[in-house]
Structure P
Amino acid sequence: MNVADGLPVGQSCRSTGRTLSEGEFMLLHNLMGAMTPLHANKHYMEKTKYGERILGGGVVIGLVAAAWANSELSQELLSDFGVRWRAALGIDSKFISPVQPGDTLYFVYTLTAVRASKSQEGCGVMTIEMKVENQRDELCTVGQLNVLYDRPTSPDDVF
């Protein structure tokens with residue numbers, strides 16, 4: 001059986017949006033320990049080309065990766081195809097434009113590839129393209145999430 005058979009390779013979904021309040025912006029940085037002037041000093045950042053603090057890249061990746069589990073595509077893969085996640089294998093990302101307090105973020109996910117695992121029998125590897133866009137339709141972050149999953153062995157394995 002070809003692992004990609006029946007799975008919606010090429011399918012995408014976009015989240016409904018999430019606005020980062022001032023409180024959430026600072027809480028996320030405090031939790032991460034990212035309290036450099038770039039992230040925490042509004043007065044300092046007003047004098048830079050950004051004009052405002054920017055959300056740390058690690059925080060952006062944490063938000064987009066966490067939102068994947070609740071995305072329509074992730075839920076469809078679970079309910080309609082019986083895809084059970086085993087582990088995240090890695091995230092590759094690139095930061096394109098800054099995320100600032102008050103921005104509304106939209107997460108876009110596309111299932112771009114599926115293959116059999118080379119090292120884990122009965123498992124597959126999925127590649128999910130991730131994009132973060134803001135309220136101005138600017139691309140903020142792009143990346144790929146690689147996930148190891150248990151392949152269903154029969155139709156009864158589908159939830």
Structure Q
Amino acid sequence: MVEDKSKDDKSNASARVTDLYDTVRENYIRVVDELTKAQPQYIQSVSNLQLDYIAAIKNTIHNVVSAQKLLASNVNVPAVTSPYSDDFMRQSNEITKNVIKAVEINSRLTVNAINAAAENFRTINGTIESVREFTTNAAKAWNSFLTSQQQQFLPRP
């Protein structure tokens with residue numbers, strides 16, 4: 001009878017521990033699910049902010065250049081003389097092409113870095129799964145070993 005009570009206490013304790021870990025796992029999953037629900041809204045907000053920022057920059061460039069053009073046309077002295085204007089336009093076009101190339105390279109590098117990070121997350125996830133499987137197997141083997149050792153030394157009824 002004492003032995004039966006001891007087995008019941010152990011099984012109840014084991015069930016409580018299992019319930020505890022199940023509750024913790026479920027709570028973590030719920031938190032991640034809530035974060036996941038908000039993610040599309042964050043992405044849309046950031047995207048809208050970027051589009052507004054780009055529109056503001058284009059508007060600023062347009063207004064500044066228009067004001068300078070108007071000011072230059074109202075002044076009787078030309079701001080840029082002919083021999084220099086050709087060099088300026090050529091250099092400006094060259095700089096613009098180089099900046100565009102740099103932006104394209106930066107974009108490719110950024111996309112590659114993001115893709116590499118995503119691949120690393122997939123690798124880490126696989127590693128964690130492998131570690132969990134190994135740990136589970138090791139715990140089962142250790143538990144089996146301990147049970148067999150205890151069986152040798154416990155008196156049999």
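Taken together, the values in this text are just the output of simple stated rules run on the coordinates, not laboratory data. No experiment lies behind these values; they were computed from the predicted model shown. Cβ atoms are built from the backbone, for glycine too; each structure is taken alone.
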Legend entry - FRET efficiency 1/(1 + (r/R0)^6) of positions 74 and 146 (r between Cβ atoms, R0 = 25 Å, to 0.05) - highest-scoring structure of P, Q: P
Legend entry - Comparison of P, Q - label where FRET efficiency 1/(1 + (r/R0)^6) of positions 50 and 130 (r between Cβ atoms, R0 = 25 Å, to 0.05) is highest: P
Legend entry - At a computed 1.9 (distance in nm of label points 7 Å out along Cα→Cβ at positions 26 and 66), which of P, Q: P
Inset, instruction - For helix-only ellipticity at 222 nm (-39500 (n - 2.57) for each DSSP H run of 4 or more, over all residues; to 500), the calculated result is -35000, so let me know which of P, Q that is. - result: Q
Legend entry - Identity of the structure behind 1.6 (criterion: distance in nm of label points 7 Å out along Cα→Cβ at positions 34 and 138, calculated), options P, Q: P
Inset, instruction - For mean count of other Cβ atoms within 10 Å over residues 18-25, find whichever of P, Q sits highest and give me its label. - result: P
Inset, instruction - Identify the structure, out of P, Q, from whose coordinates Rg and Dmax of the Cα atoms in Å was calculated to give 34.7, 117. - result: Q
